[in-house]
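Q: So, here's a batch of structures to check.
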Structure 1
Amino acid sequence: MKAKIPLEIAEQIARQYAERLMPFCDRLEIAGSIRRRKAEVGDIEIVALPKPFVDLFGNENGYQDPMLAGVWVNKAGRRYKQYALPEGVNLDLFIVLPPAQWGVILALRTGGAEFSRKLVTPKPYGYLPQEYVIKDGAVHRADTGEIVPTPEEVDFLTLCGAAHIPPQERN
């Protein structure tokens, strides 16, 4: 089991890396244990909506992948990256790419783990109404597959009947 660090230190580190990532993003938020205000933090989680990257010929080529100098990359997928920071903690970067929706990803990555499980589990065992499914980071109608927009976390949580639960109470 890896060591945990105090919330205040984790928050300082998270803000430092968030500032480095922000020029590459349309939107960015620190999530996970820090957002839930846990006294001790095991890793840093950031949710990012990257700016579209346009090449010299005006073609959109996904997003520009920022290099974080001095960090070791443990995982380097298109939607999820994990960095081993020199401060001794991992940074998990969750990248919101279509069809994923910001509201779904931020809620799930804020957690806690049990709360996130309930968000994707149909009622009566979870919060998700049975007419919906979560796929590729978005809410879909189970009957048609149509994406249900959840641009904000509150949109997703309202759909699940959990909008009244603040991050600090999701442990």
Structure 2
Amino acid sequence: MQAKGQMLVGNRSEQSYKDLLTYQLLVLSNTLGKGAMRFYAKRLNVSLAEWRLIAALARNAPITVNALSSEMSTDKGWISRTAAALAEKGYLSTRGDENDARKVILELTTKGKALYRESFPSVMQRQEKLLSALSEAEREAFERALTKLQHRANEMLNEEGP
């Protein structure tokens, strides 16, 4: 009989953090991130964080730091630091919100939009290469599962409160 809190691995019962879905997703994300860092630095002369922000802005700008933080489910400080680096490189511009001086609005510059437009096909090729490990049915099931898991994670976050 399996003890509470233990996973059955092979023929033995063993407690391991490596069996946790969150750990496995973290390892996959970190592995992909390492490759992406090399890709973006070498080909685009931006960091992975910078490209992620460019991609988010390409879809959502103009947008406030707070709204983008919520959209990306990430820290406002990370967005502000990354935005400052991108502004210095000429990829984005910032302006104050005319209705609320405390808010900063982010928007891609022409240079930022061009970088996104020119790099997105290569980014999609990397994604296709990864997903080629799955059949079409597996891809569809995986996408459905990710959507369900994200929904449940959001519910759990809301249950736990601020």
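Every number here is computed from the coordinates shown, using simple stated rules; none is lab data. Quantities reported herein were computed from a predicted structural model and do not represent experimental measurements. Cβ atoms are built from the backbone, for glycine too; each structure is taken alone.
Q: Consider the structures 1, 2: one of them gives 39 for percent of Cα pairs over 28 Å apart as calculated from the coordinates. Say which.
A: Source structure for this number: 2.
Q: Comparing FRET efficiency 1/(1 + (r/R0)^6) of positions 19 and 131 (r between Cβ atoms, R0 = 25 Å, to 0.05) across 1, 2, which structure shows the greatest value?
A: 2
Q: To test your reading of the models, identify which of 1, 2 gives 2.5 for distance in nm of label points 7 Å out along Cα→Cβ at positions 115 and 147 when calculated.
A: 1
Q: Tell me which of 1, 2 gives 14 when you compute relative contact order in percent (Cα under 8 Å, 6 or more apart).
A: Traced to structure 2.
Q: Out of 1, 2, choose the structure whose coordinates give helix-only ellipticity at 222 nm (-39500 (n - 2.57) for each DSSP H run of 4 or more, over all residues; to 500) equal to -22000 when calculated.
A: 2
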